[in-house]
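Engineer: The next part holds the structures, each set out as structure tokens.
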Structure 1
Amino acid sequence: MPAAPPVVAHADPRLTACVVACRPLIYASGADTALDRPAHVRAASSIVRLGGVLAAIQDDANFIALIDPATWAVEPLSLPAGYGGKRQFDDTRGTKRFKLDLEACVVTPGPEGPRLVAFGSGSTPARERVIVVEGLPGDAPAIRVVDATVLYEHLRAATDFSGSELNIEGAAVVGPALRLFQRGNGAPSGGLSPVDATCDLDLAALLAFLDEPVRFQPPPPTRIVRYSLGAVAGCRLTFTDAAPCPAGLLYSAAAEDSPDAVRDGPVAGSAIGLIGDDGPPRYAVITTASRALFDGKVEGLALDPADPARLFLVVDRDDAATPSELCEVALGGPWFMG
């Protein structure tokens, strides 16, 4: 059966998303050569609120950044070292192919309280890992690295969802399901085109698999929906993250001219959109206070629970020497109304 046509997102002129503040993410404790930790957050790729802090994962460094949204102070949590005992991976070192490429994270219930679950993109075999962190925020969190190859095999086989190149970039808990967001910035391959899409995984079954991957199988992807997200300056927007909001799910999307799902490209801009129950998705391109186009590649978003018109975004400049940024965004217009 042929895939259903994509759901088309529409730019809504009533909506605005304005960056009102940006700060580089610099660790308060600085660099640590013994841990192979730089002085700053590299390639922040998704962000969630966990208690009173924001937790940001990174796609090319094995650290989680814990950010105080009141003071903007940043502390690192070290993840297990990777290839060669290192925690930074890039083309300069010749180790980019070994990175976890963590691109999506959520907070889920756990036996000891909330837990952070971070997903590799799945764009290469090395990126088919899931990180589970329990005990955050706290002094001695428990960290597990789960080989989730069989899960990613299921996702890749569902070509309505994965398209030509699997690239998981966002995740959000939706009732009893975990919704994954596929970014369609890949290259055509094998008669398939890159697609932006979502699928649902049974959350309880997924958590059982992550807890005991030898005993349990991962759930299959269901409720696959494809999207056409619009464009900025002629460059197609593609999913980069998602988060629950009062009227459904907010998502971020970047207009990046990528040659494939592994390599970066020039960025024309980014957008915030809403997938709700009242019609097709609608979005606004992100601007600065002067109404100029914001040129950062937005990789993650988290809503302020005390103010639904306030967003926190993480921005990746695709330069290992340049700190990722945490940006505060004011939403204007009827975002959470029809």
Structure 2
Amino acid sequence: MKKIIVTGGLGFIGSNLIELLLKKNYYVINLDKVTYSSNLYNTRTFNNNKKYQFIKCDINSKKIEQIFNKYKPIGIFNLAAETHVDRSIDSPKSFIDSNIIGVYNILEIFRKFSKKYKKTKLIHISTDEVFGDILTGRSDENYPYKPSSPYAASKASSDHLVSSYVRTYNIPAIVTNCSNNYGPKQHPEKLIPKLIYNIFTNKPLPIYGNGSNSREWIYVKDHCEALIKIFEKGKIGNFYNIGSNKNQTNLEICERLINVAKKNKILGNGVKIKFVKDRPGHDIRYALNSSKLKKELKWTPKTNLSEGIKKTFQWYFKNKKYYKSISKRDIIKRLGIK
């Protein structure tokens, strides 16, 4: 059976990716160091699957080499990362440790591993935030990097590291840059699950600044489908943007969720939009040009925003225990206001 390693598989995108890989009959080894954003609730539906194994492991650990050599994976999806911009403003060091030094450790181990096992591939998952503000148009794969936050800078650094190892050491690796994900299992430090939590608990809905910051939104399962297609058919050494080509402001997203809550008749009197102090260095707009992926690999997202928001809302409604599995402090405390 073909084996795949997913790092950061207790997280949001990682756990959704594992679920899809298992359906496609891959054997998946999940490596996760179990931080505040890791959640065993995310893997509960496949924990007992005979094709799934979880190993507690930091990507900075030398243990990675033993795991690679033991399981001999045909693919490694690197999703292990610190991802919350606000948290990176308060505590940038953990982002340097995971997103740069951790990736360096994986690359050094993978460099040796790939010499012995020629059919393996490394897919490094990154973000559209590396491009910084895109005030007009859309950034393609050749667009210059201009990260604004410590988080985005750490991801940009990791992308450059992977690219340099492809050129210098000829490792079989691909980098993907994706737009804002949403969907089931996302930690409520992020916009959509936080707003849904506040709707459920009849609290105001905090929106940074005036709510005009624009993001390109993609349903997580569409992102995961793209990742697998890139792994199976993408060109080694290439970068691929993954996006929906659909932008919404934070305020528009908030209004969509309010409308879904109204239709489900669960909107309390305390649920009102509340504009709060903006994040330092907050990018105004992200927007990707994903035409390369669509043209070369014939991928297009399947889930439109209206459908995806409804699915997401319903998942959290049916899985209210998910919120109870997370520290309340990590849900409600505001970070990144220095």
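Engineer: Taking mean count of other Cβ atoms within 10 Å over residues 15-22 as the criterion, which structure among 1, 2 has the greatest value? Before the final figure, lay out the partial values.
Structural biologist: Working: 1: 17.6; 2: 23.8.
Biggest value here belongs to 2.
Engineer: Still on this structure, please answer the following. When you work out distance in nm of label points 7 Å out along Cα→Cβ at positions 151 and 167 for each of the structures 1, 2, which one comes out largest? Don't skip to the end; give the middle numbers.
Structural biologist: Values: 1: 2.1; 2: 2.9.
Top value of distance in nm of label points 7 Å out along Cα→Cβ at positions 151 and 167, among 1, 2, belongs to structure 2.
Engineer: Out of 1, 2, which structure matches 3.9 when distance in nm of label points 7 Å out along Cα→Cβ at positions 23 and 279 is calculated?
Structural biologist: Numbers: 1: 3.9; 2: 2.9.
Answer for the origin of the read-out: 1.
Engineer: Can you rank 1, 2 by FRET efficiency 1/(1 + (r/R0)^6) of positions 63 and 159 (r between Cβ atoms, R0 = 30 Å, to 0.05) and just name the one with the largest value? Each step should come with its number before you reach the end.
Structural biologist: Working: 1: 0.35; 2: 0.75.
With respect to FRET efficiency 1/(1 + (r/R0)^6) of positions 63 and 159 (r between Cβ atoms, R0 = 30 Å, to 0.05), the highest-scoring structure among 1, 2 is 2.
Engineer: Using the calculated result -1500 for helix-only ellipticity at 222 nm (-39500 (n - 2.57) for each DSSP H run of 4 or more, over all residues; to 500), pick out the matching structure from 1, 2.
Structural biologist: On the way: 1: -1500; 2: -12000.
Attributed to the structure labelled 1.
Engineer: Using FRET efficiency 1/(1 + (r/R0)^6) of positions 191 and 271 (r between Cβ atoms, R0 = 25 Å, to 0.05) for the comparison, can you identify which of 1, 2 gives the largest number?
Structural biologist: Numbers: 1: 0.25; 2: 0.95.
Top value of FRET efficiency 1/(1 + (r/R0)^6) of positions 191 and 271 (r between Cβ atoms, R0 = 25 Å, to 0.05), among 1, 2, belongs to structure 2.
Engineer: Please state which of the structures 1, 2 yields 23.8 when mean count of other Cβ atoms within 10 Å over residues 175-182 is computed from it.
Structural biologist: Details: 1: 21.2; 2: 23.8.
Clearly, the read-out refers to 2.
Engineer: When you work out FRET efficiency 1/(1 + (r/R0)^6) of positions 119 and 311 (r between Cβ atoms, R0 = 25 Å, to 0.05) for each of the structures 1, 2, which one comes out largest?
Structural biologist: Values: 1: 0.70; 2: 0.10.
Largest value of FRET efficiency 1/(1 + (r/R0)^6) of positions 119 and 311 (r between Cβ atoms, R0 = 25 Å, to 0.05): 1.
Engineer: I have 6, 21, 21, 26, 18, 7, 2 for P(r) over Cα pairs in 5 Å bins from 0, in percent, for residues 287-326 alone, calculated from one of the structures 1, 2. Which structure is it? Write down the numbers at each step before the final one.
Structural biologist: Values: 1: 6, 21, 21, 26, 18, 7, 2; 2: 6, 18, 14, 14, 14, 12, 12, 8, 2.
It traces back to 1.
Engineer: Out of 1, 2, which structure matches 17.2 when mean count of other Cβ atoms within 10 Å over residues 111-118 is calculated?
Structural biologist: Numbers: 1: 17.2; 2: 14.0.
Going label by label, the one that fits is 1.
Values in this text are rule-based calculations from the coordinates and carry no lab data. Worth saying up front: this structure is predicted, and the values here are computed from it rather than measured. Cβ atoms are built from the backbone, for glycine too; each structure is taken alone.
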